[in-house]
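Enquirer: Listed next: structures, encoded as structure tokens.
Bear in mind that the values in this text are calculations on the coordinates, not laboratory data. This one's a predicted model, so the numbers in the text were calculated from it and none came from an experiment. Cβ atoms are built from the backbone, for glycine too; each structure is taken alone.
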Structure P
Amino acid sequence: MTSASTIHRPVWVAAAYLEGQAARVRGIISDTPSSDQASRVLVFGEGGPKSWLDFPEVPSGQQVAEAYAEASALGRGGPDGSTSFTGPLPPCTVVVCTRERPEQLRRCLQGLLTAVRSDEEILVVDNAPTTDRTATIVAEFDGTTIPVRLVHEPAPGLSRARNAALRAATGDVVVFLDDDTVPEIGWTVPLREAFAGNPSVAIATGMVPPAQLDTAGQQLFQDRLHWSEEFSPEVYSYANRGRLGPLFPFAAGRLGTGANMAVRRSALRKVGGFDQHLGAGTASRGGEDLEMFVRCLRQGWSLAYVPESVVWHVHASDLEEVRRHVFGYGSGVTAYLTAVLTQPRRRDLLRSVGRGLRYAVAERRRSPRSAAAEEGLLTREILGFLWGPPAYLYSRMRTSHAD
């Protein structure tokens with residue numbers, strides 16, 4: 001059987017902005033695709049992203065507009081209108097947590113300078129640095145229109161870095177994005193509106209589409225994610241859980257991801273911040289965002305999913321790196337579920353957690369993605385599922401002994 005890594009076709013990823021009967025198309029990473037590339041285009045209209053369109057070639061703006069009009073006529077054009085809030089927006093701090101990834105950080109900050117507003121601050125958290133490379137990159141942005149502030153968190157772990165950001169931020173709303181992302185212009189505004197329009201909202205998440213699908217690794221990685229499939233806004237809470245299905249709140253993909261996440265700083269302080277035993281840099285390797293979502297929901301807060309907020313994610317391109325990421329995501333899922341089960345009032349969760357795990361495994365087995373199976377991604381994810389619970393408990397035990 002031929003390996004998927006040898007048969008992929010590069011796919012150019014672009015955004016298309018509808019302008020009357022035409023569309024303006026731009027590549028996310030490259031504006032000069034090769035003529036033999038297929039294309040995947042995210043169409044933006046009034047109120048944000050509307051639909052994905054796939055083309056066997058690189059389309060013109062006219063082709064995109066015509067294809068979208070045809071899809072709309074068939075009822076596949078995405079939700080209409082805008083959910084914009086007209087009141088004052090809460091003060092905002094934009095945060096990038098990073099560790100020894102200078103090139104990714106530089107690209108992210110370059111994107112931020114054109115994407116954020118003048119009333120927002122940018123904060124970079126340098127997590128457990130071993131060199132001065134992060135500080136050097138941040139220094140490159142001295143004197144820019146929006147100052148970039150550097151904060152050091154000496155202890156490794158994404159949760160510790162996020163908690164350091166919560167302590168250092170000045171905004172009422174703290175927006176997190178990963179250092180391997182490229183934000184859309186104005187992507188913070190819909191997130192801030194979610195908080196201004198609803199005082200019960202503690203967390204808001206947005207859409208995270210792929211910035212590149214050039215390699216087999218990136219395409220396989222995208223097949224495992226659910227960060228860019230929902231185009232309708234939603235507010236999740238335990239008060240409306242009856243219509244959200246029996247897996248709520250453990251069908252994590254519906255709630256969003258920490259790669260494009262905003263939090264109400266006062267609410268996060270009340271619930272205790274991010275769990276330092278979860279996330280990149282710990283044995284658990286992930287899950288800190290999902291655990292925070294569930295903890296806030298269980299304590300009476302709401303979570304708003306805001307597809308109008310878009311941050312593009314640059315997926316790992318190397319297949320072995322993809323395998324490591326998939327293992328980490330699997331581990332993070334079961335690690336965060338283990339964390340939830342160590343919290344008070346856990347009896348009401350046991351049945352839902354069991355259903356959630358069975359659903360996750362069954363979905364992976366049912367998925368018609370033979371290429372992913374060929375490359376061992378399903379196996380890596382299941383191994384991650386098995387690793388997560390002991391990894392989380394080990395991390396807690398180490399901290400307890402250190403204390």
Structure Q
Amino acid sequence: MKSVEEQLKALRRGVVEILSEDELRAKLNKSIASGKPLRVKLGIDPTSPDVHLGFTVPLRKLKTFQELGHQVVIIIGSYTAMVGDPSGKNSTRPQLSEEAVMANAKYYKEQIFKILDEKKTEVVYNGTWFSKFSFNDVISLASKITVASLLEHDYFQNRYKNGIPISLHEFIYPLMQGWDSVEVKADIEMGGTDQRFNIIVGRALQKENGQEPQVALFMPILAGLDGKSKMSKSLGNYIGISETPKDMFGKAMSIPDPLMESYFELLTEVSLEEIDKVIKGVADGSLHPRGAKVMLAKELVKMYHGQEAAEREALEFDRVFSDKQLPSEVPEVEVSKQELQDGKIWIVKLITLAGLASGRNEAGRLVDQGAVTLDEAKVDSAKNAVSLKDGSILKVGKRKYAKIKLK
């Protein structure tokens with residue numbers, strides 16, 4: 001193993017807080033002396049089947065722990081996901097069936113091992129122990145925390161003050177996550193800053209059960225492509241790790257300039273020294289922000305799709321956005337002449353037929369935002385009907401194209 005100071009230097013990158021660094025230092029010293037790796041826990045509630053870059057922030061820190069010789073333990077929340085984490089929520093999460101949770105978990109596992117070494121990762125399901133809990137066990141666990149302490153936390157306090165219902169099972173969630181740490185004898189738990197309370201509960205439960213409390217490493221919440229809200233699929237401001245190289249590259253190029261530094265630090269393997277040079281170059285004007293984003297986009301595509309795909313998408317992006325040419329491959333969409341009236345079609349219907357929007361509401365919104373052109377002419381109203389010819393090029397937003405084939 002590397003020395004304690006070398007390990008700490010690697011582990012501090014991108015971390016908001018270590019609770020506490022003195023405890024972590026002691027655990028690392030003990031690990032080196034005994035030759036026994038630390039057990040590093042991350043709990044995952046598979047409430048949806050997708051993994052985006054925001055979710056990879058703690059995963060990348062786990063990868064660092066693996067590279068330092070420690071044991072990563074992934075807890076799939078097969079029971080906690082059915083309860084739903086109330087952290088940061090202003091309403092009760094819908095409860096999922098066990099079948100839905102397990103289906104999502106299978107997809108999660110496929111994606112997280114794009115980052116972690118599967119052979120060095122221990123995966124457990126918390127249903128293994130919670131399914132054996134008697135009602136007496138639940139009552140005993142519930143006695144470990146007071147309602148007053150729960151209501152001190154913003155997400156419960158705000159809902160209570162605003163008359164938004166809080167279901168009793170939501171109070172149980174922090175105890176369930178904390179009990180997971182007892183079951184796997186975690187030395188360290190990873191989590192976002194929104195998980196602070198849940199992780200501290202784990203420390204308390206471990207201490208009560210005769211274990212040395214886990215150290216907490218809190219990671220920042222990654223802002224989405226809008227630069228404001230947490231990266232989320234529901235908000236449409238995300239980059240999925242299973243997206244095509246083209247979509248991943250294009251989305252990375254659309255991030256606001258202030259996000260570049262955090263994206264480089266939290267999502268890539270670029271050294272902090274190199275990141276500092278890039279950010280200073282943008283600040284003093286020696287490097288154009290677009291050039292910095294190209295570097296970032298290439299790094300992201302390389303990590304998930306390889307170097308060749310990264311180089312190809314950089315050239316394609318430059319060809320389309322700098323040279324104002326069409327992409328090398330434009331999907332062809334067949335439109336029946338029966339859909340036309342006097343040679344025209346409602347623009348919203350055309351966008352939907354081409355599959356360039358999720359539905360008519362989104363299509364209309366994009367038109368009214370000025371994001372739609374047909375044969376390089378902007379369509380200025382969602383009420384418009386447009387003339388089509390065979391080979392017309394429909395463009396929606398910055399990256400979506402369709403070539404119309406009349407039949």
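Enquirer: Can you rank P, Q by mean projected area of the Cα convex hull in nm², for residues 103-142 alone and just name the one with the largest value?
Expert: Structure Q comes out on top.
Enquirer: Given structures P, Q, which gives the highest value for mean count of other Cβ atoms within 10 Å over residues 239-246?
Expert: Q
Enquirer: Here's another thing I want to ask about it. Once relative contact order in percent (Cα under 8 Å, 6 or more apart) is calculated for every structure in P, Q, which label goes with the largest value?
Expert: If we compare relative contact order in percent (Cα under 8 Å, 6 or more apart) over P, Q, the biggest value is for P.
Enquirer: Right, next: Rank structures P, Q by distance in nm of label points 7 Å out along Cα→Cβ at positions 135 and 383 and report only the one at the top, that is, the highest.
Expert: Q
Enquirer: Tell me which structure, out of P, Q, gives 30, 26, 23 once semi-axes √(5λ) of the Cα gyration tensor in Å is calculated.
Expert: That value comes from structure P.
Enquirer: Another one. When helix-only ellipticity at 222 nm (-39500 (n - 2.57) for each DSSP H run of 4 or more, over all residues; to 500) is computed for each of P, Q, which one produces -14000?
Expert: Checking each candidate, the match is Q.
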